[in-house]
1. Which structure, out of 1, 2, was Kirkwood radius over Cα pairs in Å, for residues 125-228 alone derived from, given a value of 14.2?
2. For FRET efficiency 1/(1 + (r/R0)^6) of positions 37 and 181 (r between Cβ atoms, R0 = 25 Å, to 0.05), which of 1, 2 scores largest?
3. To test your reading of the models, identify which of 1, 2 gives -8000 for helix-only ellipticity at 222 nm (-39500 (n - 2.57) for each DSSP H run of 4 or more, over all residues; to 500) when calculated.
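Coordinate-derived values only; no laboratory data. On a predicted model such as this, the values are computed, not experimentally measured, just so you know. Cβ atoms are built from the backbone, for glycine too; each structure is taken alone.
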Structure 1
Amino acid sequence: MAELEGKVAVITGGASGIGAATVRLFVREGARVVVADMQRERGEALAEELGKAAMFVSCEVRQEDQVKMAIDTAVDRWGRLDCIFNNAGFGGALGPIEETPVDDFDLTFDVLVRGVFLGIKHAVPIMRKQGSGSIINTGSIAGVTAGRGPIIYSAAKAAVIHLTKAVAMQLGPDSIRVNCICPGVIATPLSANTVGRPDSLIEERTSGYAGLQPIPRAGLPDDIAQMAFFLASDRSSFVTGQAIVVDGGGATGVMWSEQKAAYKTHRPIKVYNPDRQ
């Protein structure tokens, strides 16, 4: 039996990249999924590809009424809500802090933090009534370690991580689990700057990703989808309040190749021998 059989999920940013990979995996595992995204053409094509188990809803996650509509649509059509994956995002404000326009700052936090907040807010009453649910948020290694992404993006993702932890403490007694996935560098339209353009460009623009972490290959959307599947399934029934890094080891420390290069610039360490004073 498929592990998500009978479960219903809403996935924001579900039309491409990590979101689309997660939609496909959830459907394969038996779930019914609302694909909530601004990319109508891609979202409708994905829903058509997957048949009756998926449907597209146009959703701009800054807009409370649209987020609520996506969740209500899932409940109206399938009668429940077992998982919401607050995944929609973008790169946000770029450049030095002193040159960042306030409007760019506000937009970045509106999409990356407000969007997550709204998804949680409108999922909770339904999940509480059911007595169960899994809320999954997309963070980033940029929210864990400084210097891994644009400044405002990094701050917003750090806020998502802490929001996850704080809400998990509130909702645990309701049997609602709240966790965050922190991807590393993943080959997606967002990281390749090809949003709305042919997917064939992604591989070309991300060919160098293999050397950015100890596991010598590019991170793929399915790597994150697999973690979302774990968190949506009953396998993770005792997991909540966690920010789980999925990055091939990239944020763990200094690459071994760089360590070896550094060793060559230093004299070897002499082994201590107590007999030779």
Structure 2
Amino acid sequence: MAAESVHHPKVQPVHIVGAGPGDPELLTLKAMRVLLAADVVVYDKLVSDEILAMIPAGATRIFAGKVARNHHMPQPEINTLLVNLARSGRRVVRLKGGDPFLFGRGGEEADALAQHGLPFVVVPGVTSASGCTAYAGIPLTHRGLAHGVRFVTGHTQEDDGLDLNWASLADPDTTLIVYMGRTNVARIAERLIAHGLPPSTPSAAIVEGTRPDQRTLLTTLGELPDRVAALDCAAPTLLVIGRVVAMAGTLSWFDPLAASAAGSRSTG
């Protein structure tokens, strides 16, 4: 049972919205509709500038700027903020990169609202795992190469050494997706190899996926740490490990240069 109940005709449901990995055309119709009707938008660092430009001119913007180990606003403060905004009677959108319920802590925010008897709606978004790999020409599953997918996070709130089930993750018949894995890529590769995954396993690092400046680094698991370390930017990076990565040479279709030129023409 909720800790307290709020019944007020002015209270609007808080929309917890997935903004996808960056390309504004990957927004769902529902996400677009509630964003255009928002009075207040609480947004994260990973939401692209093109999507932020869609926020109505009169809406209040609040930056909650969360990236790994660098929280502009700690999660408890975000939860409290959403509760207070909901009680104000305004139409509130919590805008989050990717999907709010997949490593987005949207569940914690929804739970905070529920504990105070406040209504909310969750609008799913295209998660980075599917969006970025699709734009890189990497199918998450492919007959004969991968019959399953595993999603893990490459960092934890506490520095506990990534206590994951490495033996289970080192499965050559599965595609492994690592969110926020850039900082610990050397440890991740070392543990997977130690538990039997061949160093020659095709691997990729996708930077700024689905955006005009997307970069796809194709390599092997053994070489992945050095290749990632050589990257000259600290942009959002998704790690993909598995035989399906080899399909990128055939299925790659997205041309970031063309996308960048199209974006320039549409805003010029």
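1. Of the structures listed, the value fits 2.
2. Largest value of FRET efficiency 1/(1 + (r/R0)^6) of positions 37 and 181 (r between Cβ atoms, R0 = 25 Å, to 0.05): 1.
3. 2
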